[in-house]
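Structures incoming, each one as structure tokens.
Quick note: the coordinates plus some simple rules give every number you see, no bench work behind them. Predicted model only: the values in this text are computed from it and were never measured. Cβ atoms are built from the backbone, for glycine too; each structure is taken alone.
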Structure I
Amino acid sequence: MTGGYLYHRRIAELAAAHDARVTFFSLPDRPFPLPALSGPSVLRAATSAPPDVLLLDSIAAAFVGPWVRSRRVAVPLVAILHQPPGGIDHGPRRARVQAMLDRLAYAGAARLLVASAALGEAMRAEGVPDHLLRVVPPGRDVACSAVPPSGDLRSGRRAAVLSVGNWVERKGLLELLEAVGCLPEDLVTLHLVGDSRPDPAYAARVRTRLAAGDLTGRVVVHGPKTIEETAGFYRAADIFALASLREPYGTVYGEAMAAGLPVVGWAAGNLPRLARDGVEGFAVTPGDELGLVTALRRLAEDEPLRRRMGGAAGHRAESFPTWDETAGLLFAELRAVVRERSS
């Protein structure tokens, strides 16, 4: 349920409408770096047909990188990056090794599609030339239909705060829980949508914090939801909050804004490019816990402010692409690569 995997699921669903077909080839789910042992067999399977173009996801790039050149892949290779080389959720040792392997894969790519302008700038800083880079951001629309959650998300309080994200340290769940614990007890109910399994150690810390007395009855854990159910949560909430330190794009911010929710988060990653501080929500200086508390309190206590910022968020989100537009951009780039190779 990561943003990158959901991105590819949506692209595949829309492929036929763009006169294309996507076939997935997966690497085994094994401890790093063991999936690289399967790189040759996966490449053989993926290119045996052969396809018009091979699209390599950044989450799998490290495991294919060592083999791309040695196997002389005959079809054009395009990489799509949802994270910088080395990833964003790993320790320093793995990040260094993975970054090296990622770059091996990208060195053989005819194009690098990046999920955000911020990620494109990071790749330029690494020396990637402009002509290889294209920004193809996620769509803003969550689902064609929404399944509303049961009951009133406010639970008798003044505002319902929604946070969507897997339970990993980068997402800042503990910081958000601390902020909610500092608010008056009758002010907000926080709803957490996301998978708690990716990092068991961090999830244990989150559960310990949830068990503290100051959060009793104020936080509802929903676990992972379908895209239709998630769309229902966006429509039923009053505020969206995610205290994430590193979001290459921040798909959930864009989805929340498209649903007319003011957003609250750290002024880090791609959030400042999506929402302007004080206009569509609040982008708080990273680590400023009092600032996070203040932002949530202002929006929860001031309904006219909340509505004004939510309206501004919805208006700004209209400039973000829909998933159909994103699919159109992506398939146009893939066709351009194929034409360049054949000319």
Structure II
Amino acid sequence: MRIGVLGAGHLGRIHLRCLYSLADRWEVVGYHDPDPAAAAAVEALAQSEGWQTPVAFPTPQALFDAADAVAIVTPTPEHGRLAQEALARGIHCFIEKPVTTALEEAEALVRARDAAQRVVQVGHVERFNPAFEAARSHLSAPRFIEAHRLAPFNPRGLDVPVVFDLMIHDIDLALHVLDGDVARVAANGVSVVGGSVDIANARLEFTSGAVANLTASRVSVNTMRKVRLFQPDAYLSVDLLNRSAQVMRLEDVAAGEERDPYGFYLDVPGRTARRIHIEEPEVGEANAIADELADFHAACSGHHPCRVPLEDGLAALRVATEVMERIQHSLTPTS
């Protein structure tokens, strides 16, 4: 199946590299980016990777004419327009997160996708993170999630607030693993380096009673991408950056049972003694972006349903939009 890439900036070039690694699935027809510096960077990458230099199409329309699918890795404000045009031409779309900047655009894409009968997948890549994949089988109705996603300042991504740039990853994970719908949102945030919010915290309360507490910053000294999940039988800690996972469970200890001298035990008067069992699930070697693009191919080929459909991108955007509304309200002076 033929695919092209719209946008050849830092992330677009990563997509190109991953697509070339999936040559058994995708035929890369080329890319479009109006920036000459991006074209030069693609040529340098092709030389270093030993590829034939990808075709640089002069317009998105010329790329559409040559492709069955496109990966849209442009600045977010361009997502909606480009995806609409691609779908009108009958082309499958992979759209980097956030799916669009406005809910109305994303809702219009749902209608366009249904009319075109094509696949639209959203790039919520943490679903494919091998550390999250390793922890997934241990999840059982978690009740609380705490996530910290911190990054040093980088001009990339400043076209949207940190809520849409970084926090939306953890919003998607929370929506994916917690039961119920979001019933209440509380949030605050501040701008540090520009005109949009750079540090934000949000508390999401679900109809099931579950809660997510999410923090994101793009002006941090250190990088962190950690998610902690609490459920009745276990506590899970997932390091999405360093790709590790840890599961801690409480197991009942029978009276008189011989104890491990190196074990951790809880002896509460009037209750059965319990041991803290710590497990570190094996985290496989994987490239999450390559895996999501392989999954996109499988969905386009009809092998299985899309794992991160447009509806999921819309749901994350809807919550992110409400978070931003709460932040803006918190920043509005009261008389």
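Looking at FRET efficiency 1/(1 + (r/R0)^6) of positions 52 and 324 (r between Cβ atoms, R0 = 25 Å, to 0.05), point out which structure of I, II has the largest value. Going through I, II one by one, FRET efficiency 1/(1 + (r/R0)^6) of positions 52 and 324 (r between Cβ atoms, R0 = 25 Å, to 0.05) peaks for structure I. Source structure of the calculated read-out (helix-only ellipticity at 222 nm (-39500 (n - 2.57) for each DSSP H run of 4 or more, over all residues; to 500), -13000) within I, II: I. Ranked by FRET efficiency 1/(1 + (r/R0)^6) of positions 68 and 300 (r between Cβ atoms, R0 = 35 Å, to 0.05), structures I, II are topped by II, which has the highest value.
Determine which structure produced the value 17.2 for mean projected area of the Cα convex hull in nm², calculated from the coordinates; the candidates are I, II. The value was obtained from structure I.
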